[in-house]
Structures are given as structure tokens and as C-alpha cells.
1. I have 20.4 for mean count of other Cβ atoms within 10 Å over residues 163-170, calculated from one of the structures 1, 2. Which structure is it?
2. For which of 1, 2 does log10 I(q)/I(0) by the Debye sum over Cα atoms at q = 0.09, 0.10, 0.11 Å⁻¹, calculated from the coordinates, equal -0.66, -0.80, -0.94?
3. Could you tell me which structure in 1, 2 was used to calculate helix-only ellipticity at 222 nm (-39500 (n - 2.57) for each DSSP H run of 4 or more, over all residues; to 500) as -8000?
4. If relative contact order in percent (Cα under 8 Å, 6 or more apart) comes out at 15 when worked out from the coordinates, which of 1, 2 was used?
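What follows is calculated from the coordinates using simple rules that are stated; it is not laboratory data. Quantities reported herein were computed from a predicted structural model and do not represent experimental measurements. Cβ atoms are built from the backbone, for glycine too; each structure is taken alone.
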Structure 1
Amino acid sequence: MNIVPNTDTFSNLLAVLPEILLTILAVVVILLDAFSPESRRRQVGYVAAFGMFAIAAVTVLIAPPSAATQFMWGGMIRHDTLSQLFRTMVIVAGGLASLISMDSPGIGKRGEFYAVVIIATIGTCFMSAAADLIMVFIALETTSISLYILAGFLRNNTRSSEAGMKYFLFGAFTSTIMLYGLSLLYGFTRQTNLYAIGDVLRTALPVGAPVNVSVALPILLSLVMIAVGFGFKISAVPFHFWTPDVYEGAPTPVTAFISVASKAASFALLTRFFVIAFQGAPTTQFWVQLMAVLAVVTMTTGNLLALPQRNIKRLLAYSSIAQAGYALIGVTSIASQAGSTPGAGAAAVGFYMFMYVLTNLAAFGVIILFSNATGSETIADFAGLSRRNFPLALALTVAFLSLAGIPPAAGFVGKFFLFKAAVSSNLTWLAIIGVLNSIIALYYYLVVIKIMFVDRSPDEDKAIPVSSPYRWALIVSVIGVIALGVFAGPVYDWASSAAQGLFS
């Protein structure tokens, strides 16, 4: 593929307009925090949230140029429909995370908290659009360092400090491995642009020709080391050890943001990286096998370890691991194109992550409200929630049914697209394992729902209040989950367009 960067100044500025606007918003938030009286600092959360919603709307309106002119800033990023889809996704996630942070003790009135959330969102936006190894690593580290800070934001809270330290140590270790893999890939190809790397690999390892072991083995080593970094970001087994402790110890709004924004952007980058750099080379078959194994082990381990959990945040941590396994089914389908529509797997991943962002934020919004009111994150204490606040119980039910894949929630449609892509790619066995795992997952989601609606509690007469920011966040999230399940066509078509662009 001939890489010709777009040199038009206006087009280059337009390509990074969401990041420019987010940077301005971060500065505005910091200034408002510095010069606002203590009594009005809570309003900074509204500015951050609705500012990001407005920027997400702008991102949707910025139509990507034709395929030949999508390489911007010297080929560092590609302004295509895939980047547009995932940028919108992560910016909306940042806005919703800001809303559900506003009444959280220790962070709701801290303007610097919202500023770091915005900076992390900038990093995830660049991850979604990165087309060069240098930009890949810069975007990853911008996101990672921001999330380390957010996880340990409550410095006087032992659990938060522990979560931040564990996240940092695991993240630094896997980033080192990934960076070494990226450096090896550059050393083998003398290229940093992903599309140029793909051309070099297809030339060095032509399909159908005898495999040159001396060339293939170092490239496979590089691929494995890079996969370690991505595995950490998406919480794939065996790189998932940080997830339960960080999810439990970090402030709950931070847990919500980490669980959706970082994961969504990582899947965007993972999809682009392996499709462009390794598609069509003999390494593709190794990638298919590697991703298939990771998918099976990840979703099975996540679901089995979620069964005995008693803390709702740890349950969602293992659920998040399992959800990554389902999404990896789509990633596996991308490489195994036999008999499938090109891009079906990538489209399924895009739709599934959009569903997951809204679903998980709805679940965590309810958990924050319950925890603030009761001081508990124990699942058994959710008994009688339907009688204390029926809309909250209903919102959490919709979220859990979506994660379980029950219609008409969006999770059902998302899993259908993933399993359909696997079957179309001659990976029927992988789809069957995914269905079996969904049945296992249904049990622990239904247990929580049963506790909320059936079990009794001595505190049933104590209502749980819901402030305006949380009400808006839950309304947007729950309606989005239902709408994506009932009217999936427009978003899936958008994801399909993004997927097709990968192969252009």
C-alpha cells in the first residue's frame, strides 16, 4: 500500500479536532476549579460531562475523507470511519463517567480529577486513530499514566493507593515487553507505519511460498510480545491478574471508566494493528490460533471466577474479563476470512464495544449510588433494592441482562453478531464455546437480579436518593442499551463501514 500523507493543513487540523477540543476543555476545567468558590466546584463535573458530549457530537459530524487521503500528520494517524466510531465511543464514556463522579466522596468536587479523565480520553482517541508505532506507544502511555493516577486518586484511602500501585506495576511491566516487541518489529521491517509494515511482511513472507524460518520466527516473537501488551489492556487471561484488585480498590467511577474507555480503545487499536500489519502473511494463521486460544481461556476463566464472588465490583471485574473473551471471538474472525464477508468480525467488535460501554456504565452508576447510600459493595446487601428504589433495580437488571445476552437488550444483538462472524469464518467451535460461556454467565447475573427483587432486607424502608447527574447518566445509558438492542441497524452499519475501511 502506497502511504501518501495528506498535506492539506485544514484536513490535518480537522482530523485531530476532537483532541484539540478535549485539550481546550481540560484547560477550562482546570481554570474553573482554580477560580470557582468551594460551593460551586461541583458544577465543574457538568462542564466536563456536557463538554465531552458536545465534542462527541462534533466527532460524529466530521466525515472522514476518501481512503487515499486519510493518512494525517505524516501518516501518524488515519482519519477513517473506524477512528470516528471508537472516538465517539470513548468520548461518550468520558462524559458519562464524569456525570457519575459528581457526588462521589473525595473526587466529585476535584477539578483535577475531571482534567485527568479528559486527558485519558485524549489518549484513547489517539489509540483509536493510531497508524504508526510511535503514535501507538505515545497514545497507550498517555492513557495508561492517566489511568494509574485515577486508580490511586484517593491518596488517603488504602485500597485506592494499593489499586493505583498494582495497576502501575503490572502496566509498566507489560508496557516494557510491548515496547520491546515494537522495537523488534521496527528492526525487522525498518518501518514504523503499520500499513508499510504490512507491505514489508507480505513481501518477506509471501503467501503460498515456503516459509523462511529465519525471518518468520523473529516476527512471531515480536507478535507475541506485542500481544502481551494488548492482553494487559483488555484484561485477557493470563494478563488479567490486576483487574479484580484494581476494580475493587479504585474509586467506583474510575473503575467504570477503566472498564469501558480503555478497553474500547484497546480493541480499536488491536483490530487495526493486527489486521493491517499481519493480515495476508503466513503469520496470520498463528494470529488466528493465538487469538482463538486467548478468547476461550479468557471468557471461560472470567465466567468461572465470577461465580463465587461476593463483592459486586469484583464480580463485574471478572465479568469484564469474560466480555473481553467474547470480543476476542470477533478479533479472531477478522483473520480467518474464509467464506466470510470481509470486515464482519471487525464490525461485530465495533458494535459489541459500543454496547459494552453503555451497559457497563449503567451498571456502575447504580453501584455508585447504592454504595454511597449504604457504604457497602457486598452483593447480599443489594437485597430489597427493588423496594428501596425500583428504577435503580430496573436499570441494573437491564445492564445485567445485556451483559448476559438476553433480548431485547443490546448485549444479545452484540453476541449474535460476534457468533455469526465466527460461524461465517469457519470457527463454529469457537461460537459454540461462546454460547456455553454465555449460559454460565447468565447464572451469576440472575443471582444478583434475584437478590434485588426477591430477597428481603431490614432496610427496605430506607429509600436510595438519586441526584440529577446520576439520573441523566442512567437514563442515557439504559435507553441506549435498549435502543441498540431494538434498533441495531444504524450502529451496525456504521461499524460495518468502519470495518470495510480497514481493508481499503
Structure 2
Amino acid sequence: MMKRLFIYLLAATMIAGILPASFAQNRTPQTETIIRNATVLTITRGTLANTDVLIRNGKIAGLGKGLKAAADARVIDGTGKFVMPGIIDCHSHSMLDTINEGSLSVSSMARTSDVLNPNDIDLYRGLAGGVTTLNLLHGSANAIGGLNTVVKIKFGRPVEEFLFPGAMPGIKFALGENPKRSSFQPQPGQTRRYPATRMGVEEVIREAFTRARDYQRTWAEHRAAVARREKNLVTPRRDLQLEPLVEVLEGRRLVHAHCYRADEILMLISVANEFGFKIKTFQHTLEGYKVAKEIAQHGAGASIFADNWSYKIEAYDAIPYNAAIMTRAGVNVSMNSDSDERARRLNIEAAKAMRYGDLSEVEALKLITWNPAWQLGIQDRVGSIEVGKDADIAIWNGHPLSVYSRVDTTFIDGQIYFDRQQDLAKRADFQRERTALEAAEPNRPPAGGASPRLPRGRRPTHDDDLGKGETGEVDHR
């Protein structure tokens, strides 16, 4: 029965025109593509009018007027269109489900890379919004959560091809209501998980790094003894919970910390300074404008919402000028989705910073391109249109900061993963296939019947919070 239901739902998505052409035919590799006469938003080198972009072997090979291309190159007329780097979402839960390991306060041994779902349809919708790279994060039910995964959205390809080669590994931290489980009510006889206060969250992080520092010292002493060729050595026992924290201490793993309040941001900066590591990004950072100077001095970035506020107590002091204030203070700021829905509209989230705070066009575009690339340590590969960088780009039919613009084509590593014209052309085929599948389904619902209902006890929320969201509770943020 479940298999038949899956087939029915798959057919329903096909009629909506949201499955890529690669499902119906093999993608033919194109070694060279040239986009001619477009307005190119390079991000780092200004806006170039009537400019060609040459793509060769997955890289940007040329940028200028009148470029020459191979005789068999794919030629795209960019007249009247805009080309920009692929959008980078620095806080996503796409490809993931049930990724809040809320049983422990420290779950640094859990890895999101082990449970990626390459068939998540939200990936294709993201491509249709010009998104090419995601930072996939563990939930925020833990003071120290699981390990992140950085991916390129190569929808329709094997999951191994999604992994962003060379991206810095990271880990999720969380502060405030989520890790102290403010909304969690234990059942009768059930012991409430520690911590239950903001002080306790800090103590959990400090205690974990104290153990990690001791673990680091133990292994350093063992390696030194091996180098001295001492005899009868006993190899220390590996601790998969502490190894990622040692990587943080040694600067080999980035920290992405869920936070809201200014006092907690300062607290985590203090703990990081105490143990000698850096926070790479404060995620959400709703009160970042209050401590923007301190965030900048620490060298951290902030990955934020544009104008979400007042959805819980911690969010009451959020303001839409947050991005501009922190940017002016020298903080590297990005706009993130934390939502499968918002992910395809990040261009509009960036545009809001021009309305609230008067950021320039380039500053606004950086919020979804170069800045998140820096936050993930991949700015040498993506985030701007420069010769030698990965050909992760999107072609828009109008300026990407306009609500009236849409994406025509999205490239990753020089290959097309979304094409609007192909999408529209195949909808008739999807309709015929759906009709055939429905005719073959003996238990199909009657015409005009009720839609499938969610299981009892579940109610839909912004990000299907009971499974994919930040807390595993009612509020995912």
C-alpha cells in the first residue's frame, strides 16, 4: 500500500513540473558553454554589461566581450539577462530528516553526511531559485550538536557527487531555549535532560572542551612517546565524541552556533577565547546588532534571517536592520533559509537589506554569495564570478534583487541542473505519465476526494518541525 502511495505522490509531483529533465534522459556532458551579451554581476569585480562568460570543464574560463568558444560549444543568448554566482545557503536542513539527536547534550559523534537524501524535491526547487550550495546542519536540541555537510545541489546524481570537495568540516552548536529544552515537558517519571538553564548550556560546552583538551594532550603525549620509540606503549582509546572538538581546538573544524540573545553571544565568545578557538558563524544572531562590535573583533560571521521576529520569547528584540548594522560594524553577514520554502527566495531576503539599512546592491548580493562562501571556507571556489572558479552560476531573466525576476538556468560545475524551458516542455509528458500511473492504481482515491492526511499527532509547520527542524519540538528556529 505504501509503495502504491509513493507512486501516486511521485506522479503528483511530476505533473507539477518539479522534477528535472535528468530524470527522463541522461545528461550529456558539455565541455564548453558560452553565455553571450549578458549583464554579469561578478560580486567582487563590479557589474559588467554586455559581457560573455565562457565555461570550460566545469570552470569559468573567460570573462569579457567577444570571447571565442569551441565550434561545438553550447551558446546561450544572455541579451537582457543577468548572470550571478549561485546562491549559497549557509543554514539548511534539506536532504535531512530527524536530525535532532536530543537524547544527549553533546552529540558531536553524529554525522549528517550519513543520512543524506538526494531525492528531496526541495533541492530541485532550490535550483529553480538559483541556489547551488547548502550548508546542511544538525538540529539545535543540543549544546553541541552533530557534524555538518556542505553540498552542491547535483539533483539527479548519486549522493556521493553532492559532497563539496575540499569544504571545511563544521559542527553545530546551540544556545538558549532550544538546548535547554524550554518547550519540552518530560513525561511523569521521566528525568529532565541536563541542561535546563542558560548557565547549564555554557557549562556543558565548557566541560566538553575541558575533556577534549585532556584528550588532545593524551594523544600528543602518546605520539611523542612513539616518536621516541618507547616500548610497551598502550594506544589511547578513541573517543568519537571528543575527536571533532579536538579538531575545533586545532582550527580544523568550523563552529556554526545557533544563537539569539546578545548575552549568550558574548558568553560563547568568552568560552571560545578561553579555549583558544574561533566561532566561524553565529547562526540566526537575532540580537547581533547589539554586540556587532564584539562579533567583528572575534572574527566571526553571522548568518541571519532578514526580518523574522517575535515567533518566540528569544526573538522579541529582532529587527530588520540587523544585517545592515552588523555589516557596517565589519561583520561578515549572510542571509540563510533554515527552511525548504525560504531557500528558493533568498534573493528577496537579500534585497530586504537594501530597504532596511540602505545596503548597496553589491553588499546585498554578497549576503547570499561571497559572504556565505567565506563562512564555509569555500570562497576560493565559489561566491563570485571570476576566471578559475567553479562554474556554479545562475541566469536570471531580470535583476535578481527584483521580486519580478526568475531563474532561467542554473549551472553547477558547468552542467545544467535546472532549465526553465526544459521544465515547461516536459510537463505534458509528466501529465501523460501521471494519467497512466493513476489508471494502473487499483486503490486510487476517487476524483475530488480528500487529500492524504498527516498521521495523527502531527501538524504541519514551517519546516515539518517534528522531523527536519531545529528543535524537534514545535518551533524549529
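1. On the way: 1: 20.4; 2: 16.8.
Derived from the structure labelled 1.
2. Details: 1: -0.57, -0.71, -0.87; 2: -0.66, -0.80, -0.94.
The correct label is 2.
3. Numbers: 1: -24500; 2: -8000.
Traced to structure 2.
4. Numbers: 1: 15; 2: 21.
Working through the options, I get structure 1.
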